[in-house]
Structure P
Amino acid sequence: MRWHPPGYGGERRGPERVKRDGWHEQGLLAVAVDDERLTWPERELVRQLGDKLYGKREEAADA
């Protein structure tokens, strides 16, 4: 039997695939503030959005 219920067997999606699928399917964006694919202004925008929506991070609050 090759059919597996969701979450059992089969192939597991990697983190980047989960992020991509979340964006395409639900409009959710998951991005790390230190993602090297982003320029400094883009990373700063991500940090500012995170601070506005969820509050300052503990590491950032200490600095």
Structure Q
Amino acid sequence: MGITQDVEERLHRHNSGYEKTTKPYSPFELIYCVEKLTREEARAEEKRLKTTSGNRFLRNLLI
């Protein structure tokens, strides 16, 4: 999860091992993407997705 202006580039960086914190967990697949108007809105959405109900929402996308 994260905030970016270039989703394709961010996914590429994660899957190519450029990001040390995510390197051991690759490959990644994009399952949810939403555009927000402000950085504050994006941070709030990211925080919501990291809650139990947000995690449940993301898991249900995979079913």
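Every number here is computed from the coordinates shown, using simple stated rules; none is lab data. Predicted model, so just to flag it, every value in this text is computed and none were measured. Cβ atoms are built from the backbone, for glycine too; each structure is taken alone.
Out of P, Q, which structure matches 33, 13, 11 when semi-axes √(5λ) of the Cα gyration tensor in Å is calculated? Could the numbers behind the result be given before it?
Numbers: P: 33, 13, 11; Q: 20, 16, 11.
Going label by label, the one that fits is P.
Taking distance in nm of label points 7 Å out along Cα→Cβ at positions 4 and 36 for each of P, Q, which is largest? Write out the running numbers ahead of the final one.
On the way: P: 3.1; Q: 1.7.
Structure P gives the largest value of distance in nm of label points 7 Å out along Cα→Cβ at positions 4 and 36 among P, Q.
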Structure with the greatest value (metric distance in nm of label points 7 Å out along Cα→Cβ at positions 28 and 44, set P, Q): P
